[in-house]
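Presented below are the structures under discussion, each in the form of structure tokens.
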Structure I
């Protein structure tokens, strides 16, 4: 089985971290191809960044179809291009925000999301509503850390830990969802320090994709997610 994990931004160091996380949970016989698009923003922290990343994501999915990829993970918590990618791909396409929130909903009455910048909070609430999980999402908490500084800020872990502790205290949640793929390598340490389940979307999405392929399941192609009609596109 081949799962292509697409980091929608162009920061290669983050792609390597994401790939390591995905490989750490992949089962026997599962290969992980972790990639960044050739073009796009270095980080995704706004609606503009989100929109600018989508062409690169779709290019990677199209290339994956030619290479025989079985499933895809979109490794950005905004799930950019998720629905369009489901139109293009034969196999399942999983966004890390949806996978993380659905996984956390299995683990208790409610979860809190700990994310990067304050400006992403509203979109995270929108995603929880879109996925039917608004009632289970008890809070969204920003750390104030820009995405690209998650790997360079020496205080990054302390800030994520502090925001997680505040979330648990304020929200009464049973679990923490990490609201950025760049936090993937913090998951195990946070879980140990917090004493509650901490869900990383990269791991959750990778295992969800793996499970769907194992069951022989993929996105239905009868209606909305049928292949897009061929037409001229000006560039």
Structure II
């Protein structure tokens, strides 16, 4: 049940992140850079090694279209990265268009729906993977330490794009999505190959979201906060 408890904890991050008063006290550039350091450390220490293991599993797949692709896992990760890069581009263009036509710096209803749907699928897949991956309590704690700040920064980005619509509807839908994925993961089992394919796609999405939001522009970043986050998470990983 550890995976289910972790899904609940991450869902609560989505629901409550906007009410965390300490985020108003700490300069934005510091906590975003700190979160970026943690997430980048997680990518290099956890996700990239898992991708190499996933590749060995996907090599066994007996699907003709895959026989011509030696690096299946990296292709799936690239697809995940590309999809979420496209979503970010659509959101930015929609905001720019609305600023010119409506005088409001937010996305259209259609882009809001597409964004929430996509991140909902992202969250649901994460919730499902948490139930399929059997680890000890330490691994789940490390996962939470890495993803709680990641979700927090995702929330900030989505709120910037969609404003009140995200607070009123979006955060609740995303919290529900990760719980829905967790419940399905508790009741439905799929093949190991499907699990690794999902994991690879999610890895690409994580990479894009980390690089997009958690490595901010020069005027908004704090190098030492970033380094602190990366070192602290790295030390925790190696200690356990």
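Quick notes
- Given 1, 7, 15, 20, 21, 17, 11, 6, 2, 1, 0 for P(r) over Cα pairs in 5 Å bins from 0, in percent, calculated: source structure among I, II: I
- Read-out helix-only ellipticity at 222 nm (-39500 (n - 2.57) for each DSSP H run of 4 or more, over all residues; to 500), computed value -26000, structure in I, II: II
- Origin of the derived value 0.75 (FRET efficiency 1/(1 + (r/R0)^6) of positions 145 and 193 (r between Cβ atoms, R0 = 35 Å, to 0.05); candidates I, II): II
- When relative contact order in percent (Cα under 8 Å, 6 or more apart) is worked out for each of I, II, structure II gives the greatest result.
Laboratory data are not the source of any read-out in this text; all were calculated from the coordinates shown. Bear in mind that the values here come from a model prediction, so they are computed numbers and not experimental data. Cβ atoms are built from the backbone, for glycine too; each structure is taken alone.
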